[in-house]
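No value in this document is a laboratory result; all are computed from the given coordinates. Nothing here was measured: the structure is a model prediction, and the numbers come from that model. Cβ atoms are built from the backbone, for glycine too; each structure is taken alone.
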Structure I
Amino acid sequence: MKDTQPKIVCDNISKTFIQKGTQVVPVLENISLEVRDQEFLVILGPGQCGKTTLLRILAGLETPSSGAAYLDGKQIVAPGPQIGLVFQSYKLFPWKTVRQNVEIGLEVRGLEPAKIREISNHYLGMVGLQGFEDYYPHQLSGGMKQRVGIARAYALNPEVLLLDEPFGQLDAQTRFFMEQETERIWHMDKRTMIFVTNNIDEALFLADRIVTMEDKLPGHVHTSYDVPLPRPRDTMDPAFLELRARITEEQKLTL
């Protein structure tokens with residue numbers, strides 16, 4: 001990890017929405033944080049605390065009501081190729097194969113067919129989907145669908161990858177497997193990762209650093225925790241359990 005200027009900066013971001021024409025709903029208030037290059041940052045908080053809205057602002061899909069987000073010192077004002085996004089819902093095209101889903105963004109960029117195939121082969125291999133290239137989404141498990149989404153995002157070569165509760169729809173066993181896979185993939189091809197979750201064990205397993213958000217609107221950053229545990233992490237390691245207990249107590253999280 002590089003200790004240079006931050007890769008991502010949130011500078012005093014606030015966001016309000018207008019509902020039913022006149023009702024003002026504050027969702028984020030005075031969010032300030034920095035993310036280092038190649039850092040794996042996890043934003044931990046319960047539902048309805050503004051986590052997803054913050055991620056959408058970082059992706060350039062929402063405009064803050066005040067404040068600003070920056071990538072390498074440049075303000076984020078629209079989606080761009082430097083930032084990729086993996087959703088909780090799989091967002092795959094059901095009429096396209098696994099390979100076609102991974103390659104669609106590369107085709108839009110106008111790359112040569114041979115280069116597109118080279119890139120898709122690399123990232124399908126990286127996420128462990130060799131042999132499934134010609135399958136359709138309805139033939140895949142939930143975990144495999146999400147691996148397609150990760151391969152598609154990586155294939156576009158973003159500098160920053162945003163993951164919005166990507167394993168929230170998976171059963172517990174598949175979810176843990178995907179957490180292990182995500183850590184493995186990140187080690188193979190490091191990017192700056194910003195991962196949103198409401199699961200404290202998931203946060204501790206993946207993060208270099210955890211930022212917690214309060215359990216009410218408008219969303220605020222509560223606390224930042226470094227996670228100096230060796231990888232791969234053992235969820236029964238006393239140091240893991242001690243940090244888990246500390247965060248749970250300080251954040252009053254429901255386990």
Structure II
Amino acid sequence: MPPKVDAFRTSDVLKGRQAMPEGTFLHYLPGNTWPLLVSTWGLDARVYERDEELPLGPGDGNVYIILGGCVLQERFPFGAGFASTRITRFRGVGELLGEAKLIDPQATVTTVCLTTTWVMPCSVKRMNLLLRRQQEAQLALLRSLEDRNRSDEMIYCTPTRSPVQRVGGLLLHLAGVAGRTNSADPGQVTILGPTQRDIADALLMGVSTVENAVRTLRETHGVITSRYRQFVVTDLLALRDIAMPS
């Protein structure tokens with residue numbers, strides 16, 4: 001049965017009525033394919049709590065689709081012994097995690113939930129079979145991965161931009177893929193989970209630099225409020241103007 005978590009519109013998601021963030025796998029997936037995935041794996045969907053790690057090690061046989069929540073992924077291109085060279089990325093709703101397992105079942109990526117996160121595990125073998133038979137689903141995955149690469153380049157790989165622009169750009173991205181709105185104030189978007197240290201690691205910036213950028217966004221521009229592991233975007237359009245200048 002779908003998890004009983006008030007934060008997730010479980011029925012709307014499973015019935016395909018919930019709009020998915022632009023550029024994600026579920027955004028591109030044809031509407032007639034989603035019911036097939038739900039009928040195959042929907043009953044296996046489960047919730048992981050904050051700081052729990054998704055089983056994406058070499059011996060695990062699933063990829064995961066995020067239906068709600070946010071995770072942090074870490075890769076170590078020079079091995080786990082070189083922690084200072086780790087690559088940190090945030091992933092949110094609609095994204096497929098562990099895609100490398102589709103070509104190398106032994107692939108691994110450390111994936112930790114930053115908040116209560118609802119995921120649907122999908123067998124690597126059966127997902128590969130579905131992708132071979134459903135060309136439009138395969139195309140949806142390829143499009144989403146290309147969009148992810150381009151988004152990652154823009155967010156994480158632009159060190160010449162100012163810290164305020166870079167931090168603002170990441171918060172803008174997180175608002176889109178992991179933000180929650182409140183019917184009482186639909187103009188605000190709440191991002192739960194990431195710490196300023198997480199943001200610093202992802203952007204390869206010092207924590208104090210991130211703190212100063214957050215303070216500027218909060219006090220000078222008035223586009224966010226912040227608490228521990230929580231950012232509230234109070235003016236999305238103004239934040240976009242700061243992060244994505246024309």
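Distance in nm of label points 7 Å out along Cα→Cβ at positions 19 and 171 was computed and gave 3.5; which structure, I, II, did it come from? Here the read-out was taken from I. Taking distance in nm of label points 7 Å out along Cα→Cβ at positions 27 and 187 from the coordinates of each of I, II, which one would give 2.5? Source structure: II.
When you work out mean count of other Cβ atoms within 10 Å over residues 91-98 for each of the structures I, II, which one comes out largest? If you can, show how the numbers build up before the last one.
On the way: I: 15.4; II: 23.9.
Top value of mean count of other Cβ atoms within 10 Å over residues 91-98 goes to structure II.
If relative contact order in percent (Cα under 8 Å, 6 or more apart) computes to 19, which of I, II did it come from? Please report the intermediate quantities before stating the final value.
Working: I: 26; II: 19.
Only one of I, II returns 19 for relative contact order in percent (Cα under 8 Å, 6 or more apart), namely II.
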